[in-house]
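What follows is a group of structures, each given as structure tokens.
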Structure 1
Amino acid sequence: MFLASQDLLSLLSGGLVGFVLGLVGGGGSIIAVPLLLYVVGVGSPHLALGTSAIAVSLSAFANLVNQARHGLVKWPCAISFSAAGVAGALAGSSLAMRVPGEQLLALFGGLMLVVGTVMFIRKDAEGNPDVRLSFSTARQLLPLLLVIGFTVGALSGFFGIGGGFLIVPALVLATGMPIATAIGTSLVEVTAFGAATAAN
């Protein structure tokens, strides 16, 4: 039995989102939302944002397994960032449901332009591969992880996105970890934020 055209478009779009997410640790929702709206044919911006959140969460989890096997996940940093970020995602997604779909879509478009500009001008830093959250470093690292985590989570929830393109530079800013490790670690947060947003 042949797949319906909408099902086929959904599969192809989902494959593209998963590929991008695994490659750069972010950008899944930036691609998923326009694909759901304009390729797959989802009619409501709120529905597209909510659907993209769960799709990106599942894609991130699938990619996380491989990154963790290669030792590219800083688990204590990821868990602290995620805990604060999930609270932010729940707050942001609750606020988003009160915003009309067209306004939400316009704000999402503005965010895409900002992200594109930041990614274009950002220079990759080598970072410190030995950075880790421990009792001795908690006083320095934990406040940044919690504050930045909540902020990024709130943006993630509001826009219905995994937030990987925000999480990666945020992790580098908060901890000084290398970009490759930040990409692997960000998949924990993308999984958590997307699941919290979609559930809400």
Structure 2
Amino acid sequence: MLILAFDTATGVATSALVADGAVLGERTGRAATVLADADDLLRAAGATPGELGLLAVGVGPGSFTGVRIGLAAARGLALALDLPVAGVSTLDALAAGQPGAVPVIDAKRGEVFTAVLGHVRGLTPDMLEVDEGRTYVGDGAVRYRDVLEAAGAVVPPDDSELHLPRARFHAALAGDGRPAELVEPLYVREPDAKVPA
């Protein structure tokens, strides 16, 4: 099956085209270019949108706007191409890049998003219980490297691929998918913008 996967939840958007587990192409960019990146991937592989069997999209946590862009793109493509969509946690995709690592996403406002005992939470970096010698990956691990390493964490170099939620892992974690309107974002906190009362 041909899968188009992308994630726009963090500062670097990733996309990948995967056929039966083989990565045909990958791109990194910005959330605003995710559809252009998808088109480039299809063209480079000599494939057409009609050949796609599934979309896999990162559902967060991460940037509220980034998550919304990714879900809107997935829903639009799914509607136009009559495709199922698989929502994949950005944290799970990060963890898949380095089995056993703890994924940490920069949540801004002096916080990170991570999974604690199976629950996604937002907390300050100093509240994160660090397992000494364990690897921590993601843009949150890079931003708060000093705090994490002082507690005994191992954080790969800033330019390591391990800090990106690579879309190829979204494809690998996708499953069968479902109707696009049933795929929900994974928000950890309320959005900054509020509807006036």
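If log10 I(q)/I(0) by the Debye sum over Cα atoms at q = 0.22, 0.24 Å⁻¹, for residues 71-126 alone computes to -0.85, -0.91, which of 1, 2 did it come from?
Numbers: 1: -0.98, -0.97; 2: -0.85, -0.91.
Structure 2 accounts for this read-out.
Taking distance in nm of label points 7 Å out along Cα→Cβ at positions 55 and 183 from the coordinates of each of 1, 2, which one would give 2.2?
Numbers: 1: 2.2; 2: 0.6.
Among 1, 2, the structure yielding 2.2 for distance in nm of label points 7 Å out along Cα→Cβ at positions 55 and 183 is 1.
Consider the structures 1, 2: one of them gives 2.5 for distance in nm of label points 7 Å out along Cα→Cβ at positions 15 and 167 as calculated from the coordinates. Say which.
It was calculated from structure 1.
Taking distance in nm of label points 7 Å out along Cα→Cβ at positions 39 and 111 for each of 1, 2, which is largest? Walk me through the numbers on the way to the answer.
On the way: 1: 2.0; 2: 3.7.
If we compare distance in nm of label points 7 Å out along Cα→Cβ at positions 39 and 111 over 1, 2, the biggest value is for 2.
Hey, relative contact order in percent (Cα under 8 Å, 6 or more apart) derived from one of 1, 2 reads 35; which structure?
Among 1, 2, the structure yielding 35 for relative contact order in percent (Cα under 8 Å, 6 or more apart) is 1.
Taking mean count of other Cβ atoms within 10 Å over residues 7-14 as the criterion, which structure among 1, 2 has the greatest value?
Numbers: 1: 15.2; 2: 25.8.
Ranking 1, 2 on mean count of other Cβ atoms within 10 Å over residues 7-14, first place is 2.
Tell me which structure, out of 1, 2, gives -26000 once helix-only ellipticity at 222 nm (-39500 (n - 2.57) for each DSSP H run of 4 or more, over all residues; to 500) is calculated.
Derived from the structure labelled 1.
To test your reading of the models, identify which of 1, 2 gives 1.4 for distance in nm of label points 7 Å out along Cα→Cβ at positions 87 and 103 when calculated.
2
Any read-out appearing in this document is the output of simple, stated calculations on the displayed coordinates, not a laboratory observation. The structure presented is a predicted model; accordingly, all values stated were derived computationally and were not measured. Cβ atoms are built from the backbone, for glycine too; each structure is taken alone.
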